[in-house]
Structure 1
Amino acid sequence: MKKLSFKTLILASIFLTGCTISFGGSNTPSVSGVFKSFDRGNTWITKSLFLHSGGTGTISGVNVINLTFDPQDNRAIYLATETDGLLFTYDGGDSWQKAKQVGNGRIEAVAIDAKNKCVIYATFTNTVLKSVDCSRTWAEIYIDTRADKNVTALAVDFFNSLIVYAGNSAGDILKSTNGGTTWQVIHRLNNPITKILINPNDTRVLYLATNNNGIFKSTNSGISWIDINDGLKQYSGSMEYRNLIFDASQSDGLMLVAKYGLIKSNNGGATWNALNLITPPATADIFSVAINPQNNKEIYYATASTFYKTTDGGQNWITKRLPSNAVATYMQVDSNDPNILYMGFSNLGR
């Protein structure tokens, strides 16, 4: 079989997906979608093959919001998109399929039952959807009567997978104890909820990230909440949220991405310390970050044009040009093989 040139693949993607792909100022095209590295970010390849009933296509025009990995299977990944609904792969990105019943639209968050890989939850505008058959069919399990208040965050308890948490753009935190059959509001923060994290070592410990009001923590499964922002106030712009991830190599490790930069806590938010970056604080927008789950001194992040890597906890950084002129909106290290990184790209208004 003859190999297609890169230009041919780009033209094919425009034809097959109906998306217009723009190009940046250099020779690197502004291709969105998913890239994968097998050598800790030294080189990247696109993972764009799309399988559908009519044959094959490409996801190279898809804007990526985030990637959610099945906790039982690191090759099963769910791709939340800006306008193209929910995509998934069961072979580590070698091929992608669409969750047909979900339809087109913005998916903010996906959560997977850690004990049953076929039980999947996804947000869709002001609703929560659930599949119990590995994405073949979906049903609405929560609808907010306020059509302008989107569900923006989801998380499933690892210990008791019938417990599901959701957050919305109004600042409400909801909880279900029966897999989404019924819900109750357990707290209101009056600021959009952007992420919910459940500590895998103790699922009573929850973290909430808000849009611009900081980070909140519960140690009793959401019954009560405290803000853990005192240590952040010394860093200008730390309340302007970009992302929050766990440091999987520590029981209470967190990494916050904010306008200030990268800010880390080793004790569940009791204290925070900023990483020394090459760029001065609050001068470069960081769009994605990842930590090696087996070695927390190995950290990666991306700005609009540059990929950064440290192997000594931030004392020294390696910089490389990103493989696309689109924005690297999501990044993750494979939980089983730290040589493997995934990066999702979006053309943000370009």
Structure 2
Amino acid sequence: MKRIAIIGAGLAGLTLARRLESKAQITLFEKSRGVSGRLATRRLGEFEFDHGAQYFTARSSAFQKFIAPFISEGLVQEWRPKVLTLAEGEKPDRRDWFEPHYVAVPRMSGLCKVLAGNLDIRLDAPITALGKNADNQWQLHSAETNIPEVFDWVISTAPVTQSIALLGEHLDSSILDHDVDIKNVQMSPCFSLMLGFEETIDLPFQAAKVKNSAIDWIMVNSSKPGRPDKPTLVIQSNNAWAQTHVDKESQWVGNAMLEALDKLSLNPLPTPLVQSVQRWRYARVEQALEQDALLDRKNQLGACGDWCLSGRVEGAFLSAIGLAQQLELSL
């Protein structure tokens, strides 16, 4: 049975592993302390924050079929918040969502944790380089951990910049010179400001899209199904603003986003008990690869992820499914 190393244990990596687990021996390597990737949840004391993707939609029949059993079990539920559009100096407008928006319950990371199940996943294992041994098998190198196993295939589900940094020098040149040049794929950053309150917060919405501001979205995280009662906000920055300030200190970013929040003329918030900033360097796909995945059969390398398609959670799933279907022909 072939051995496959999958870099990254977010939705794409876990979906790929599940689709191939009966056909190959799979090992996943995740640089973080837990699975989930962008479907991330952070615990700060007694507070929890979905500080990555706030929700997801299901537009394809394949993804709808995938989440259907999770909906039946209550692990995935539709979120129906009151949504407003806000702008400084303007009256708030009611905003409608014309399709179901879903969240994992009781936290966004829960979906990936279920998918992880009994898979062989190495956490705190950032892979920094690849190399071939004398038997033409792949060896993985990490600054933190010695990886003793060897692999027939290596698949990266990391963001495009990190995937190409890892795989690029080993890929067949024709892969990099594809009609849709991988160097044209663009991703932009985002900051997530997390605020946890002891007191009730008085806001006229559960979710708000913000215009002409450093802020892009405000989410009352605690309003989602199955969340703890402690009031929590997740405030996500505008991507262009984040690109300009991507290397600023977290304290500066948090203060700047709070200043932008003050300009929206909302009811004053109580002093937060906890406050934290997450920097996502590869948050939004501005220009996708526009194909399911990268696959180099000659060198037995591949890459998939949301950056290949739509940039949405569903895009990560569909990219992994597309790559799995191609890989099955070689296993």
Structure 3
Amino acid sequence: MRTVIYGAGSLGTVLGAYLTKAGEPVDLVNRNRKHIQALKTNGARITGTVSFTVPVHALLPEEMEGKYDLILLMTKQQRNPEVVAFLMDYLKEDGAIVTFQNGLPEPGIAKIAGASRTIGCVVEWGATLISPGVAAMTSDPKRLSFHMGRMNSVPEEKILAVKDLLEKMCPVILEENLSGVRWTKLLINTAFSGFGTVTGKTYGEVAKGFRTRKGVIACMNECAAVAKAEGISFAPIQGINIASLFPCQTWLREKMLMLFIPMAMRKHSAIYPSMLQDIEKGKPCEIESFNAIITEYGRKNHVPTPVNDRITEIIREIDRGERKAAAENLACFHDLF
């Protein structure tokens, strides 16, 4: 299959390096000229919990030619209408867009590309772009996985072909309940990326802090309540059904969670929130694909979401340069947990 990773930043560079190393030809496309030039000149250098360098085929968007069987989409979701419309000229009639984006991107992509050409994939590992051409894996290499699902009209053979490709990097779990996986990942991201961005900390630091752990539990409680109102059935990720622990309504359950959270995040403790990465690079962050989704669905279902509302407000202020990401921001939550 002819494959392109569109939006090859931190995650895309790591995935592209793994696929290339495994002998799978793949194009890495990004608008960042310095990053693409470094990839062309020096190859993709992967550091962190793994270490290797591999030559890759890197392109700017204007250098793309022909049509692809698979477009692995890793751009920020807020630009999807524009980006997906652009990519239609490069997608074969029987091809597919596989979205690795956060939030709930599949319905919007399907409206443009068609349901039969839309596949969703949840990434269960993290990476950070260190410098042009250099990406650091921040998850334990033994704990990597993809959780993949599809719209109802996607042919089985297409799903299996994508699964076979991605398993050149790590295990792929096929999910019948894609929405459940998406909401479970959203539950985790809103809490850990949310409070990580508010405080300027990694997932591991959020998990260790007493106040941030309290905030994580309060945030996840709201997410669970909103999901229940939406009729969502949470799905386990990497064998852990963390969503089954919510809503947390007793002091004993909360005490258990306070002990469990640092252990659950141990394998991914070095993950640096993607929203914070974007802000530090001067890019608009994806708060609308994280906590703001919970507040939106909360209003729709008349479910109060004060913690997610406050996280959203603070991160928007950080994004606009009106506030710094710092532990002192936890004082803004004194009335909530």
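Laboratory data are not the source of any read-out in this text; all were calculated from the coordinates shown. Please read these numbers as outputs of a predicted model, since none were measured by experiment. Cβ atoms are built from the backbone, for glycine too; each structure is taken alone.
Observations
- When distance in nm of label points 7 Å out along Cα→Cβ at positions 56 and 224 is worked out for each of 1, 2, 3, structure 1 gives the greatest result.
- When Rg/Rh (Cα atoms, Kirkwood Rh), for residues 264-311 alone is calculated for each of the structures 1, 2, 3, the largest result comes from 2.
- With helix-only ellipticity at 222 nm (-39500 (n - 2.57) for each DSSP H run of 4 or more, over all residues; to 500) derived as -13000, matching label from 1, 2, 3: 3
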